[in-house]
Structure P
Amino acid sequence: MRFIIVTGLSGAGKTLASHYLEDMGFFCIDNLPPKLMPKFAELCYQSEGKIDQVAVVVDIRGGGFFDDLFDCLDIMQESGYPYEILYLDASDDVLVRRYKESRRIHPMMKEGRVIEGIQLERERLKKLRQKSTNIIDTSNLQPKQLKEIIGELVSDNESSQKKLIISVISFGFKYGMLMDGDMIFDVRFLANPFYIEELKEHTGKEPVIKEYLSMFPETQTFLNKLEDMLEFLIPNYIKEGKNQLVIGIGCTGGVHRSVTIADAIANKLKEHGHHVTQEHRDIHKKR
């Protein structure tokens, strides 16, 4: 029996997550009042295998009912009904943008600014986030990437469950830090193609920039040392139970050096058989 409680911040992707879980064979219920959860779990566990994969979305929309959640979780644990908590998170600026695009009202701020509602909800969910089995930060994830991560988390294949999903993201410090990065590497020590007239309009994905950076011995030295360190850390992260690792590679503008290095290290990790996704956050801001 697999009983997953999907929760997290409004706008972080809980609805998408429940849709993906439903596609994967889970029986899903959205916005279940916490007080009903122990009884519902009892019915599922006593279904003699008819219902063996369940996902319920429980979040702040429950209003006053949400305050009963921790008592209900204690009841489930005492009753011998194991559960997992999947927590969806995202940065404040991403959540604000999503609300602006959807024109929806934040459930904790019917009147007033969206950012105030997000901050109130984040504070109220702090304890639940700490109790979560898995946390997915969707700030920089495309829907397809979110689906892949959830698929890895719920897979019955033991080897898939142990697999770490690594996101390698290039960015420019001038546009702000990569907020969800687990490991941030600053490559501004490398020669900057921006100051060479015939190179500045190209990007780090183009051979001309890759060839330029490869001329300097410190580029390959850095890649070798980073590769060695990651190959040491990744098995230990998996052993510790980590499911997602976000590696940020930053330079000044996020167009040249960070892009080349991010691509190079992502390719190295793929060669070692790791599950890797790539993103260049600021590459299109060059003009």
Structure Q
Amino acid sequence: MPPAAGHRVAVVTDSTASVPAALLDAADITVVPLQVVIDGVPHREGVDLCPSALADAMRAGATVSTSQPGPDAFARVYARLAARGAREIVSVHLSSELSGTVTSAQIAAQTCGVPVHVVDSRTVGMGLGFAVLAAARAGAQTDASGGSGDAAARAALRCAASSEVLFAVDTLDHLRRGGRLGPVAAAVGAVLGLRPVLGVRDGRIEVVEKVRTSVRARERVIDASVEAVRRRSTAVAAVHHFDDPALGEEVARVIRDRCGAGLDDVHVAQISAVVGAHVGPGLVAVVVAER
């Protein structure tokens, strides 16, 4: 839903942020959905498609692709927020290396009647989500102090830059077919029988480490995430799953137990349908960021 009338700084993101609904509502963040096309039928994620339904379709062998929102979708959202009283808009989105969503937002910003600060987070999932929440907190402070939206945009960039995203998947086929992982990296699992630990580096998906089994890949995601928490004075984390909440809760429990007081919180969040379309069922991802 759009923020309440009178907010000076409105915050917008896209659906790949995968922020739990309760956090979105509490922070008054507007989400622009990306599309998932299943067997030729387009769906807006979070509107008429949930990740669980997509997972079922993928297990059944459906042909799946994704598409970004066009500039008109952002223009409508920006106009609605301005009409409700927003004097500035901070629009924070997934990495431009993974999608043209930022470009659509930038084009729409040029036609908006109020200033729009478009932020390329250079990340995805709750790496983006934590950045959006940081922008919302800074925007709320700006509302109280009468400052500008620059502070909220800078807060988003700082948080995004502090984040580490690590994940493991059951198969690299979905990432390879979607063009999000190079053919050489994709061949690691298929040809050598290795399972990579993947991460988001400089806005792109890269192989961080190679191990022998899927179980070991998940263990290394957890180990590396705990190390990432310990490198920070204050940290917050999120665990993503794709239609496997029990797995997400178990990974979160292990991280909480191992990090103790050094970790501010661990959110468990279903990954967005669009990201799920590119990773497939079996995903385990952990995001760590500065609080």
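Derivation of every value follows stated rules applied to the coordinates shown; laboratory data play no part. All figures in this text were calculated on a predicted structure; none of them were measured in a lab. Cβ atoms are built from the backbone, for glycine too; each structure is taken alone.
If we compute mean count of other Cβ atoms within 10 Å over residues 78-85 for structures P, Q, which one ends up with the highest value? Provide the component values of the computation, followed by the final result.
Working: P: 13.6; Q: 17.2.
With respect to mean count of other Cβ atoms within 10 Å over residues 78-85, the highest-scoring structure among P, Q is Q.
For which of P, Q does percent of Cα pairs over 24 Å apart, calculated from the coordinates, equal 48? Intermediate results must be reported in sequence, preceding the final value.
Values: P: 57; Q: 48.
Going through each structure in turn, the value belongs to Q.
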